[in-house]
1. Figure out for me which of the structures P, Q, R the number 21 belongs to, where percent of Cα pairs over 25 Å apart, for residues 55-198 alone was derived from the coordinates.
2. Once distance in nm of label points 7 Å out along Cα→Cβ at positions 39 and 327 is calculated for every structure in P, Q, R, which label goes with the largest value?
3. With mean count of other Cβ atoms within 10 Å over residues 143-150 as the yardstick, tell me which of P, Q, R scores highest.
4. Computing relative contact order in percent (Cα under 8 Å, 6 or more apart) gives 21 for which of P, Q, R?
5. For the read-out helix-only ellipticity at 222 nm (-39500 (n - 2.57) for each DSSP H run of 4 or more, over all residues; to 500), a value of -10500 was computed from one structure; give its label from P, Q, R.
Structure P
Amino acid sequence: MSRRATNGILPYQDIKQLIATGALTASPAIEDRQIQPASLDLRLGRKAYRLISSFLPELSPISSRLDVLDFYQSDLVMYEMDLTEGAILEKGHVYLVPLLEHLKLPKNLRARANPKSTTGRLDVFTRVVTDLNAGFDEIRAGYHGPLFLEVVPRSFAVKVRTGQSLNQIRFVRGEATVSDASLKTLHSKSPLLYHNSPTRKALEQREFRAERGLFLRIDLKGDDRTDSRIIGYRAKKNSHVIDLAKVGHYSAADFWEPLYRHRQDSLLLEPEEFYILASKERIRVPAGYAAEMVAYEAACGELRTHYAGFFDPGFGYGAKGEIKGTQVVLEVRPHDVPFLIHDGQTFFKVVYDRMLDVPSQLYGTTLGSSYQGQALTLSKHFKA
């Protein structure tokens, strides 16, 4: 993309401008470390509310449900917790956390939110809630108001603190989705998908499947260049608390069961278990684009294939296209019935969006990144 587009996702420099003009405010002020190539990390506020259930505030402001003298009289809130010194969120419970950031969007700008990669890999389910809204994570154009985060730890209890970031927000003007025809043209000029093999060969057009996004496959053979043949991980039950402030601290064996390659290159996914798996292909996101995994694709089975599926410009690409893709790590939770999958099976879909402009900062170059060169990788809290 050589010139600024009319519609698309706002890049790094435009997010900084939103902050400068007061469309994005916070107390304490937004820090530079929060600004990513195509998104802004949102921070947990000073308290959390333990809820009886999830909800959507379509008919009344959220604050009206929280500001009650006696929570026993509330049909939603059980109690509140102070996050300033850290607090433990128990697995299986629903929490609502007011975020530090506040929006005052112009009428031609909407927003979308999703979990950060580290959050998803810990099986922490999050989604943004806004006042008088009938949906999660989608923030209407022109919205003026606070942001709240629903947090549901699924596999592990987690310790969180004020100022930590569990999710991120993107700002969108107009229709940003790239058509299938445009994806095929882009792939022919600058490949979007590579085989995960030593040769790093780009997918040929006949292998490139685009149907309202790109379909990718699951890898159940693992890395043939190692002896371990680990093809994934399954979360253990009844593990210790994970403190999100502790990076490289925990032993994976205490929290995860490694999954080894099966003789038939298959894997039986059990309902409501949580798995970390990886893609057969390596994905690239050129500088003028962003991408997002589709959480549920009915054609691929009754399962959720990710929590955190947003790829910034430059992911698997580098500064000038020198990287030949990065594997996609999948956060998989099957529902309802056991589901048998095989190596190379079509498993999930990625949708590409245009950027309004090429970001002045790209993923993994001037900005730090935890997962640019990832293979099958657990969250950064575990020892390498």
Structure Q
Amino acid sequence: MTPDYTAMSDAEFRALIRDFVETEYPDIPRFPLERLHWDVVKPWYLKLSQRGFLCPTWPVDRGGMGLTAAKHLIMVEELERFGAARVHDIGPVMLGPLLLKYGTEAQKDHFLPRILSGEHVWAQGYSEPGAGSDLAAVRCEAVQQGGDWVIKGQKTWTTLGMDANWIFILARTDKTVKKQAGISFLLVPMDAPGVSTRNILNLSGEAEFCEVFFDDVRVPLDHIVGEVNQGWTAAKALLGHERVFIGAPRLSASALARLEHLARHMGQWSDPVFRDRFVALRCDVLDLGDLFQTYLDRLRDGTEIGADVAMLKVFQSELYQRISDLTMEVAGPASGLRHPPQGDRRLHAAATYLSARPVTIFGGSTEILRNVLARAVLGLPG
């Protein structure tokens, strides 16, 4: 039986999570700045799942924890304090909540348990060579033939897609209507005939992303979430979820902790000029946590996530980059090292800097999101 976490005090819940992480974390890297592949992070994923900690925001009756926003934030803080690796979370964080809202009962019964067990590892198939921030421009198409969808096209910048055995995609199913109206949301097994991938190296030389190609791939007609040609509604909801979790204070809080560790190591912790800059960043991280909690409350209450969530993603990504910039300053000559000094990942300024560069691009670039805020939130012309 799942404990009633909402009945625990914050201190009791924090102690529970801290004890679990410190005693159950497997023999895999801590404080990794790169995304670990499935064969490495799988033991941690399964530990979280077995304890019922994998899906903090899912309802209890579907295998989640049913956490309030405040307790979810505590959990995030404890995972970051310890330096726990990020698991493959496209299924738990993105697809799961979407199926809970838009999926059929048969889809929930089939896919949700397999996300929890790790049997299904999911990737997100949104971006294409000509459709990044403008997702409505997708050209990957799906055509009904008999009892199947036949899919042809390409996706790119698919995070850890080479590890996934399932992918959800946006596909154009009607070319005769305006671009937002002719899109459907499909679920595709990666081992289906006609699916292939090609790795993309990131700035650190790691294969974190890939291209995914669909060459007349057939999936059953019931592998659609929501109605035909109504995938844009699901896509917008999922983008809201994505931007909430990209906007989590996890990256900035972890980078700030590494910055403190580095400053102490370099003998700059007592420097008043540095401390002034550090405290300003710390205040921003605390403000980010408050804003994140606001959107978590909305998700938990089932409130629609509107265009204003873009400010959370912009705030987090730019804050992460500012912390990484100061990290490079503090590291000095060691800032250009390719590998962690003394084997200590927390001292590796270059890794923090490179990790922070793409965050203002994925999940919607900062420039595009500022335009979204201007038009949809402030009502400015554009």
Structure R
Amino acid sequence: MHRPDDKPVNINFSSGPCAKRPGWKFDILKNSSLGRSHRSSNSKEKLLNLILLTKEVLEIPPEYEVGIVPGSDTGAVEMAIWNCVGSRPIDIYVWDSFGNDWANDLSLELQLSNLTIIKSEYGKLPNLSCVNFDNDIMFNWNGTTSGVCIPNSRWISSDRKGLTICDATSAAFAMEIDWTKLDIATLSWQKCLGGEAAHGMIILSPKAIERLNSYIPRRPIPKLFQLKKNHKINLDIFNGSTINTPSMLCVEDFLDALNWAKDIGGLKKLISRSKQNLDLVSNWVSSKSWIEFLCEDERNISSTSICLKFVKENLMENNSDYEKKLEKFLVSFLENENIAYDIGSYRSAPSGLRIWGGPTIESSDIEKLLPWIDFAYEKACETI
């Protein structure tokens, strides 16, 4: 195979933090409130505008509350479980490493006695056909480290008694989400719209707000997780105030990302951009014998965190050590050639590649990347 002529323009294919939106420049930050108090009218206006734009772009129902919280998606998830979990039994469905982290926190940190963990191995989705919606239910919409997502929310009962708690960070802005099926959802800025890290967002349904107002956990709630004031929801958090000091530079950056999303056609266009990236990878994978999707069911393949694994029996050596060497070679080769950064599999996932296909990635860059992976694989076969 000859060396490909074209290289991707944007070589950032990391699954978090993710690539900036096309055309991003530092100049977009010039109107930020740097040096101003986050409590100033100017800063609070920007924070509130960010909340309203998020609701608009994601098409979140008006009766839902959306707030900016510390600690990225991790902080938002922890805030949800520390405040709202414990009054009912909770079942958590796990199919990637982050879901496993939440399960461990429920078990080891909150020490819940009424917890059930339903776990599947990498590449598979747990059985969602017999969920008990009398209980609280927790899950990731998309497994960022497994490339497995739920195809829809039709399995979620509309007349559920418990809450549905969803980590939607690598799905929001890239996948179709029926918010009426979610009571608590979380996301972060650095995923699908390529914002900056350390800030999360929490989305609460009226039912979740009712739980928050009525349930008093026996455990102390750390200051950074406190969603209540005088035993009721602190609505200031959902109207431009924040629990701690946010980065106004990051706020300006995410406002730019949200406005870009609106300008290109909103949520429908964002979803189609990500689907187009997955389609390109799918067509490429279908012609290869040495690599395949980590996800076993094509209905559940993620369009954002596109995870691939090696086909052991078709490699030069059929063992895990060779797979690790192959991944290391491919990742290093593509980085050294300035073709792709950060496309190795997650550290606890099977060896392979993980290519971010979210809406800030141009399909033309995916098209240019794939022949280079072929070329790198050919070099690997000659070298290791």
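Here, each number is a calculation from the coordinates, and none is a lab measurement. Here the structure is a predicted model, which means the values were calculated and not measured. Cβ atoms are built from the backbone, for glycine too; each structure is taken alone.
1. Here the read-out was taken from R.
2. Going through P, Q, R one by one, distance in nm of label points 7 Å out along Cα→Cβ at positions 39 and 327 peaks for structure R.
3. Largest calculated value belongs to R.
4. Source structure: P.
5. It must be structure R, since only it matches.
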